[in-house]
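K.L.:
Next up, some structures in C-alpha cells.
Just so it is clear, none of the values below were taken in a lab; they were calculated from the coordinates. It should be emphasised that the depicted structure is a prediction, and the values quoted were computed from it without experimental measurement. Cβ atoms are built from the backbone, for glycine too; each structure is taken alone.
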Structure I
C-alpha cells in the first residue's frame, strides 16, 4: 500500500482541482488555458485521462493500450470525480516499491502517486488561471508535491513537452518559482 500520507496528498490535489472545476461556467469550457492550444475542456479531459491511465497502469495494463477520455463538458466533471476515487483506490492497493511502466520511464508506485498529484495540482492552477479564479496552491502541496515533480520533469523533458521557463521575478513565491520551471507565467 502506498503510504497514507501520499494518498492524502493525492486527495488534497484532487480537491484543489475540484474546487476550480465546480466554478467553471458553461461558456468557460471553450476558454483558453495557460497550456498552449488547450481549452478548459481539453485540460479537464487530460486530467481525467491521466487518472484513467494511473488506474490502468497500476492494474498492470500497458500505457499504449489505455484509451483517452472523451465526453461532454459536464460528463468530464463527473468522470473526474469517479476517476479520482478509482485512482486513490488503485494507489492504496499498490505496493509502494512496485515498478510502474509509466510512458516516460519506470517509476515506483509511490513516485507515480506524487507525480499524478503534481499533474493534478499544476493543472488546478492552470484551470484557476483560465477562469479567473484564485490560483494559490496550498504550501504543503507546493513543497511535498510540486517541488519533486519539477525535479523529475526537468530530467525527462528532452522532447520539449513543457515551454521554456520564463524569466523570474526577484522575491517571487516558491509556488511561482516552481511554476516558472514548468513553463508557466505566474
Structure II
C-alpha cells in the first residue's frame, strides 16, 4: 500500500488494468483452444477431451476476470463509468469509442457464454453461428485493449502476441474449398 500511496495509483485502478490484460490473455487462449477443438486438431498427447475441457475452463476463467475488470472500472473513482456503459456501447462520456468497443466485446462474450450453457436446448446451427461470434468478440476486445490502454507498451506486447497466435489459428480453422479435377477449368476443345 505504501507504493500505491506514494505513486498516486488506486487499488481499483491497478485491478482494473491488470484484470483487463488478464481477460485479453485468457480470451485469446480460449479463442485459440476453441479453434483447435473446432478444427479437430488433436493427438494422443493432446486428446480432444483435454482440449475441450481446457477450452471451457479457460473461457470460464476469462469470464471471471472480465467481471472483475468491469466491476473495478465501475468502482474506480478516477472517472465516472456507470455499469450501463459495460452493456450499452457508446453512451458514456469517458472515452466513448474505446469503452464502447469494450461493451460490444462484453456483450458478444456474454452471448457466447450463455448460449454455451444452453447448448443442449438450442438449435445446433444457431449455437454454431453465435459461437463463431467469438472471433468477432476477440478482435473487438483486442481493439478495445489497445485503444483504452494506459500502459500502452505492455498492452501492445500482450495484444501482439495474442494476434500472432490466434489470427493464424482462426484462418487455418476455416479450410479453403478445394477444387476437384471436375471443377477445374476445362481445357479448350481441339478442333
Structure III
C-alpha cells in the first residue's frame, strides 16, 4: 500500500493587525476595572499596581473573575480586596478589549469591563497589591499609566460609554486602536 506524502503545511502567519487579533481571539478572559470619582472635588481615585501584571503603573482597581462569579460580583470583591471599600453605586462605563502583540502574549489578552463608582463606604486603603491616591481629573498622570488610557479615560469619567479595542506592541505601547465613545441619553 502506497501512502500519499502529505504536503508540509505552512505555519500560520503571525497576526499583525488589530483585526487579525479580533478574528483569532473572539472570546477573551473577562476582568473588571473601576474608578472611584468624587464629582464635588473633581477628583478620581487611581491606584499604583505594586506587583504582578501592570506593576509600576497607575490604574483603576479590579481584576479577574473567579469561577461562577458575575462581572459585578467580581467588581465588588476586587474593590474590597484591593482598596478596602464597599461599592454602593456604580455604572458600567464601557467594554475595552486588549490584545498583546508577540509570541506567548495571548494569555494577556482580555476584555475589560470598566465601571465608574460614585458612592462607597469606607476610606480607600493601601493593600499588598495597590496604593490608592486621589488626583484631579485635569491632572491624571497618563505618562505613568497604560498607554491606552489617554484615549478613553476622561470621556468615561464624563459619563460617556466606551466600546474599544487596543493592540499593544511588544513594549506595551498602543500599536492600533478602535474606539467608539457613545453619549448616554439623559434620564
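K.L.:
By the measure distance in nm of label points 7 Å out along Cα→Cβ at positions 72 and 120, tell me the structure among I, II, III with the highest figure. It would help to have the intermediate numbers written out before the result.
P.N.:
Values: I: 2.5; II: 3.6; III: 1.8.
Of structures I, II, III, the maximum of distance in nm of label points 7 Å out along Cα→Cβ at positions 72 and 120 occurs in II.
K.L.:
With distance in nm of label points 7 Å out along Cα→Cβ at positions 96 and 152 coming out at 0.6, pick the structure among I, II, III it was computed from. Write down the numbers at each step before the final one.
P.N.:
On the way: I: 1.4; II: 2.4; III: 0.6.
Corresponding structure: III.
K.L.:
Still on this structure, please answer the following. Which of I, II, III yields 1.0 for distance in nm of label points 7 Å out along Cα→Cβ at positions 48 and 80, as computed? Spell out each step's value before the answer.
P.N.:
Values: I: 1.0; II: 5.4; III: 2.8.
Comparing all candidates, it corresponds to I.
K.L.:
For the read-out helix-only ellipticity at 222 nm (-39500 (n - 2.57) for each DSSP H run of 4 or more, over all residues; to 500), a value of -17500 was computed from one structure; give its label from I, II, III.
P.N.:
It must be structure I, since only it matches.
K.L.:
If you don't mind, another one. Ranked by distance in nm of label points 7 Å out along Cα→Cβ at positions 112 and 136, which of I, II, III sits at the highest value? It would help to have the intermediate numbers written out before the result.
P.N.:
Numbers: I: 3.4; II: 1.2; III: 2.5.
Top value of distance in nm of label points 7 Å out along Cα→Cβ at positions 112 and 136 goes to structure I.
K.L.:
So if we calculate mean projected area of the Cα convex hull in nm² for every structure here (I, II, III), which label has the highest result? It would help to have the intermediate numbers written out before the result.
P.N.:
On the way: I: 9.9; II: 17.1; III: 14.6.
Sorting by mean projected area of the Cα convex hull in nm² in descending order puts II first.
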